[in-house]
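For reference, the structures are reproduced in the following blocks.
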Structure P
Amino acid sequence: MFRDACEARATLGIQDRALAVLDALLTLYPDNELCEDRSLVVFPSNDQLSVRVHGIAGVRTA
């Protein structure tokens, strides 16, 4: 899914910064595959998310 989002970023209007955050969030998902039967929600702290996006300032979770 991430690779598809990267390839379609211009068409979808996705910024590089948003892709970095998505990638960081996906590293927190406990399984290797996304599954509708499981919760797709992860709860990183802002500090942990910032570390995983290699220090991008101002990263906020919703």
Structure Q
Amino acid sequence: MFTNLWLLDCLAKAELGSMPDMVNADGDHLVYHPVVFPLAKGVIGKSVARRLNAVEWLEPASDNF
């Protein structure tokens, strides 16, 4: 019962659909933008994906991304 009441209180206080302010360590707002890397002529997407998958510290955003 306590958990349900706490959750209902928190949900009532939260604005649905609002995003928190995202700032860096200096307090500047984060700005997202696309980054495009053009590929050389003749490069095949599968070979690029194979090389990126080989890098241990990189992870795809999803299974079909």
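What follows draws every value from the coordinates through simple rules; no lab data is involved. A quick note: this is a predicted structure, and the numbers were derived from the prediction, not measured. Cβ atoms are built from the backbone, for glycine too; each structure is taken alone.
Tell me which of P, Q gives -10000 when you compute helix-only ellipticity at 222 nm (-39500 (n - 2.57) for each DSSP H run of 4 or more, over all residues; to 500).
Q
Matching task: 41, 19, 12 is the computed value of semi-axes √(5λ) of the Cα gyration tensor in Å. Pick the structure from P, Q.
It must be structure Q, since only it matches.
Ranked on distance in nm of label points 7 Å out along Cα→Cβ at positions 11 and 51, which label among P, Q comes first with the largest value?
On the way: P: 3.7; Q: 4.9.
Result for distance in nm of label points 7 Å out along Cα→Cβ at positions 11 and 51 over P, Q: largest is Q.
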